[in-house]
Structure 1
Amino acid sequence: MGQGVERNLRWIPVHEMLAASSPWIAVLVLFNRANFGLDGAIQLAGLHYLWVVVFEVPSGWMSDRLGRVPTLRFAAASWLVGFLCLIVGNDSFLIIAAGMACIALGYAALSGTDVTLHFDTLETLGLEDEYPDRQSSVSSRGRVAAAVAAVSGGAIGLIDIRLTFVAAFALALAQLVVGFQLVEPPRADNATADPFRRQIAACLGHLRNGPLAWIFAYGIAMVVLEHVSFTLLQPWLTESLGNTADRLGATPLVSGITIAITYLVGALFARASAPLARRFGVRVVLVGLGALSAAIVTAMWASTSILIIAFVIFRSAQGAAAPVLISNAASLAVPAQHRATFLSLDSLAGRLSYGTILQVVATSVADSPERALGQLALISWALVAVTAATAAFAYRRYGSDESVR
């Protein structure tokens, strides 16, 4: 069995690269704004996060109960249906919303399961201490692949935005094929997930561990902070380039290039996450990444100068580095049969928070990116203040980050 599981070390990076490759991200908001206006585009983005909320915990329980590998295959199949809806949906809000729901289902199934499969694989092979550095490398490769996909999606979008969804469909198909190369790590007889309600209660019970509870709370804030600048990036770029929602010009390509550079920067941060945490401490690094995200959305609010892109390229630093540290802390402190569900609960809470925020913001912004960015900037700094204050409290009460174990 050990030799079979060892195959995962070869295929997990490939799966990560395919799962992270999302050419459609470079143009989705442009596509939705052109068809439904900025408020409609924000509403659809909010619905996406809320759909993830609906699916997050059931998919995490599925991962703990039925296995990591079947759940990853299910994620790829969900994306195939979702991208098909985007290809044929055109200006039908209902079909596009259904497609976003299927994509959300795929993300929910992937969330927590991919990193848990990696940790479980290393644990089976007696290499769990290598997880932070190995996962940093896997995440970094995924960011590089995402960068290539973003540029490709932007370039394809100059021809027809819907073609980017066709490319995404092909990548999801390849992801499904790779999913059948993965091997489920063996688990002890008592390492199977409990019935659903008992599983949720058991996972929430781990929050009695104070340092782990801080990690969980930061995970909620992270989902908001890492996405605030992304949601409005494409409308902001449209204004920065002097274009309009109806006449995009080179906006799709510039969007793809900008997102690609942010992914490459994120790849560097992913690789640096473990060394930085060892040097400065997990909490310090996480709070610093949150402050960086808040500063980026504030800069976009303050100016539409294209020069702000030099700051925007750091947008995915938090999204690349923080999950490595969060998943490592959770994997060390939470038993194998609870890990995916625990991480799913964390992601659920974060996406519920951000989805709700977007629904509220959508009611008051009309077609003004500046107004939306202002509201999101204020919310971001409030979250940074809370995470910094609670990190200081956690240090005084529990000591160093090692106490999370």
Structure 2
Amino acid sequence: MVNINNRTVIEIVIAIWIMVAVGYLTHTPLSDRTHDVAGHLEYTKIIFSELRLPHPNEGWETFQPPLYYLINSLIAPPHNILEALHHIIYIRYLSIFYGLISILVIAWFLMKVDISPFFRMLILLFIVTTPKFVFLFSSYNNDSLATMLGISILAVGYKLYLNWSWKFLLVLFLLSTAAIYTKLTTLGPIAVIIGFSFFGLLVLKLPKIKLLSIIAVLILSILSLFPWLYFHNYANTGKFFTNTNSNQKNLPLKTLKKVLKIPILQWSKNEWKEPWAYPVVYEKPHRSTKSYDYLSFVFVTSVIGEHYFYSPSVTLIWLVLWIHLIVGLIAIVRIFSSETVVLPATFVILLSHLIHLVHVSSHNYPVWGSYSDYRYICWNVVAWAVLFGYALKTRYKLFLVTTSIIFLIAIPIHIYILLTVS
């Protein structure tokens, strides 16, 4: 195994992250491979030009909580916000910074679960060069800030279990409050910490005062959203939870049977004719694929997103998907190991998907398949990183070498795709 220290790992990963993310950003259009840029920009412009928060149905994305847009309104010089061009570029660079913070947090996790520096570097480079990760953290979209805060919530929650601190309890409250004022999907990581706390309280019989304090702080954080829900949403629309799409209907949980397909047995005829994942709303060549298959849609969007690539070749995209499938299966095998930290990581992944399925089933899924996009639960990458680490932390040398080679093959392919994609 290569001898490398912790500082060198961080320096190499950060350098490659900046090179890849900036390289990708500088050769792609402003709205490329992101979601609803015009709507998010409209929100920021209203805040900046009119010094007020927009009404829930005033714009495309104005039902969203305001923190991301308040930050954006302070970033670029005034004329650039109104002209949009340079402002969007500045915010995309800010998203790269959010990605950098996320990388440092994931690195901290891997260090705490005792993954060696070299393997830690392999895992981090695999994650940060995955196209989806770069797309997410180079976009003008509140998902970038929401994901960073979600990852940070998991980190601080874990820190509190390791070493109790009232100071970090305050940090947890601030992070969780900032998260739900960024995007409501961040209730996911908050729910995970609350779930762990109840498990520790009722099953593991851990100290009550600490766990009850965590639960109370997170509930207080959730309740802090009430003024926004009342004065912004209810006062203007008569609803606490609003959305700009008037055609959406809340569907019962039986909708889940449409998305929980059995792999191979229930795939439609052309399901895997192409690698792309597109919801029903797209027209050719962006035809609908995997829209009725939750597992397939999540898997593909966790690697390449909801996007169609004209270059590089489709063969290379297929290769990347196969690599990620193999790595994912190797990680899942580690669930059955006796390592203590594997159980919590598994819990995070399973609970994140349960929360995601509830989110998917609450929308008119047959029309809006993109709600299955992995970006809504991208914060669970922390748990996947832990499973990747334990896939490399094995006494079986052949298994270890094979897994390492797969990572080493994947990283340069990722980088090539990101620097040549169109």
Structure 3
Amino acid sequence: MPEFLHLFAERIRHDLIKSIFEPLVDLSAHFEKNWVDAALNPGKTPIEILAIDSSSQQEQLPWEGIFYVVRALGVSRNKRYMDLVANVDISPDTAREPYFLSRKREWLEHRVALKAIDDGFSGCILFDGSIYGREVHLPFETGFSNDRDFMIEYFRTFLELIDACRERKICMIGISKESRSSFFREFLLLNFALEMKSELGLDEAEIAKIFSEILDNRYEALRKIKNANNKKLRVLAEELLSRKPDFALILNHARKTGYTVPLLLGASAGWRRGIEQIMKEPEAFLKSRFPICSQSEEFVDKAMEVVTRIPEMPAVVSFHVLPSISDTPVRVDAPAWCLGLEKKLLDVGWPERTNVDVGGILEIISAGYCGPENYNIWLKAAHDGVKLSSEVFERLYFGRIMEIFGSYKKVRRERYG
């Protein structure tokens, strides 16, 4: 019953969150410095919204084959934009299927956004998920026989969307509920460590380097820290490696609605290494990550046009919003240029605090918020419209394919979306 919701929220805050995510270091003072109390009052947004979501279903076939259907839907005030892809493919690497279908869903979402822009849409585009997460993949050859070069097409479409939005001054916003991200906590931990640099016996550059090494190569970094016999640094390293999510930190410390200070997110060390290879030896990069596809000179020529543009990806501004004291935070991010910052992902290392004005984004979040069960009214409409139920998948999509392939013994089915 709704009247018990506040009791449930208190139970989460004071018992469950603390028992599971209790930190090894006290970040409360740093949290207060980087948290903004704000009442998020609902109202009308002055800009038109296009909300985009996607879904998929798959069926495993006996011959290491997979049949999948992916759908995407964009919903604006007066129009709906749709796209769908369905295919039968073969892959012995079933562990990669969830990743592949996730990227397929994002790719269709980008195509839907481009359809709307081509149709004249000029408002704000909301995606269910992170913008940053879409940027920091590095393309590689999939294990799917008929779709090995898919990630090149993924980035071709994504880069086209970024260019179109930038040219027409259309802001792209990603919204994620209960995101597993920990960039805000990592930012606080670094600042905590910098304040106690004299106790650690390290300067600021050394601390930043060690923190980056911990996230990039945890076992090697921990071995070095252990050998250095620096107990305080070891505690910080263990806390950093725990990867406790930002939403738990916020629920533990926030006493009022508001948001974390916006942070400018850059690239991980692994992403940077890949980008450095692209910038120095793009053909070698392609041949190492697309060993089968790159045997075709035509593929290499076309793919080079795409991968050489990946280093131009924009940096991303990201922050968390707590819309209600009885709810969990949402993560919000947008390309830096949407907020007036001309920085590339490659220009930024560790998350940086930035003083950009996020008032317009907060207006959109507030206007679309309808309580814990509906954190964004526009994305909810897109989600409900695109959701692919198992019944519809079995009856309409899979049933039709089986008419073509004949009957078979079902092995397994996995659902997404």
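Bear in mind these aren't lab numbers, they're just calculated from the coordinates by the rules spelled out. Remember, it's a predicted structure, so these values are computed and weren't measured experimentally. Cβ atoms are built from the backbone, for glycine too; each structure is taken alone.
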Exercise. Hey, helix-only ellipticity at 222 nm (-39500 (n - 2.57) for each DSSP H run of 4 or more, over all residues; to 500) derived from one of 1, 2, 3 reads -13000; which structure?
Worked result: 3
Problem set entry | Given 1.00 for FRET efficiency 1/(1 + (r/R0)^6) of positions 129 and 305 (r between Cβ atoms, R0 = 30 Å, to 0.05), calculated: source structure among 1, 2, 3 | 2
Exercise. If mean count of other Cβ atoms within 10 Å over residues 145-152 comes out at 18.4 when worked out from the coordinates, which of 1, 2, 3 was used?
Worked result: 3
Exercise. Ranked by mean projected area of the Cα convex hull in nm², which of 1, 2, 3 sits at the highest value?
Worked result: 3
For this session: Check the numbers for relative contact order in percent (Cα under 8 Å, 6 or more apart) across 1, 2, 3 and tell me which is largest.
Result: 1
